[in-house]
1. Matching task: 28 is the computed value of relative contact order in percent (Cα under 8 Å, 6 or more apart). Pick the structure from 1, 2.
2. In terms of Kirkwood radius over Cα pairs in Å, for residues 112-199 alone, which of structures 1, 2 is highest?
3. Here distance in nm of label points 7 Å out along Cα→Cβ at positions 48 and 104 was calculated and came to 4.4; which of the structures 1, 2 was it taken from?
4. If Kirkwood radius over Cα pairs in Å, for residues 64-151 alone is computed to be 12.7, which of 1, 2 is the source?
5. To test your reading of the models, identify which of 1, 2 gives 0.25 for FRET efficiency 1/(1 + (r/R0)^6) of positions 32 and 160 (r between Cβ atoms, R0 = 35 Å, to 0.05) when calculated.
6. Taking 0.30 as the value of FRET efficiency 1/(1 + (r/R0)^6) of positions 8 and 120 (r between Cβ atoms, R0 = 25 Å, to 0.05) derived from one of the structures shown (1, 2), identify that structure.
7. Quick check: -0.60, -0.69, -1.09 is what I get for log10 I(q)/I(0) by the Debye sum over Cα atoms at q = 0.11, 0.12, 0.17 Å⁻¹, calculated from one of 1, 2. Which structure matches?
8. Comparing distance in nm of label points 7 Å out along Cα→Cβ at positions 40 and 192 across structures 1, 2, which is largest?
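Any read-out appearing in this document is the output of simple, stated calculations on the displayed coordinates, not a laboratory observation. Worth saying up front: this structure is predicted, and the values here are computed from it rather than measured. Cβ atoms are built from the backbone, for glycine too; each structure is taken alone.
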Structure 1
């Protein structure tokens, strides 16, 4: 893997756009950092946060940037880590963005009944496949990019594996949780080379971030 570790530039932190970005900004504020650039970002995607730099990106790209060393640290959901991640250190559970992976199916149906091979739709095919393999089940997994709840309603799938927060979207579409698979929350990941080359800086940042997450 081609890594770009530049110890001369500010420590660079990749943030997941959206709700995790907002939660991260609150943590930075608790740390006493100046987040004004993040709060008034316009269309900019690389922003100063005191002596650090923040990079805003989609969740899978947070992992890519950290793995390749163009960002030293990333804040990303555990869901993205288990689906996409591999070559980095996962160092901290921030306890924010809590939800869970779950298997859901149309209300009143028994997903595990019968001998017919089941079909499951998911945005997270790796998670789904590993879950059913752990149960010794041969299940066909179809990847869906949009509203995965549609798949059972259209007759495409017997059930879905998706992220569940409150369960209200499932209920509105006549689905219910059959089994919970994995709890999810925001995690901090660190590039392996950065951890060696910028150890003191990174450990100081992580210590402050961990304290802020406990407030």
Structure 2
């Protein structure tokens, strides 16, 4: 039987103040999703200081790569995977860790990009993760076509679903794990169930322990 752990993700850097905000308002997270690079006006990139702070607290890191604005074309999927792996190596993230590409609901997305991402991540020694919206946008159709073409897409990829949204809560009162999924075989092992939490600039998540054990 699957079991789940509670955590958060943030575009803001993690410091003692933000960590205390989350811990006092909700409880201690088991993991924290952070972006690998800085994009002005969007997200601050993960630093080695943050890594040290989180690891001292026993909090694992969910690495997210979002330095792209469309998810179309095999070569672009390949390039995104290569860049994500490069940034992970720069930060000392070991091979065998899941790296998540950040595919927003408003992105153009196609099957070739997903194939390029999955096939290339495999060669880097990291593992394929994709944050997505299975309801809004074209991700689900593109993903299921990629699975139809190559079943390794589903067997090697962990999906992080952005739907549906529920009220923010902590580890003592999480919702029942029920993320929306593509209409095909998929390992939906994480669920961002509440975004833009009031009081602390984080999103709240539940994660399958099968994924949790392969974070940084």
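1. 1
2. When Kirkwood radius over Cα pairs in Å, for residues 112-199 alone is calculated for 1, 2, structure 1 comes out on top.
3. 1
4. 2
5. Source structure: 1.
6. 2
7. Matching structure: 1.
8. Comparing 1, 2, the top value of distance in nm of label points 7 Å out along Cα→Cβ at positions 40 and 192 belongs to 1.
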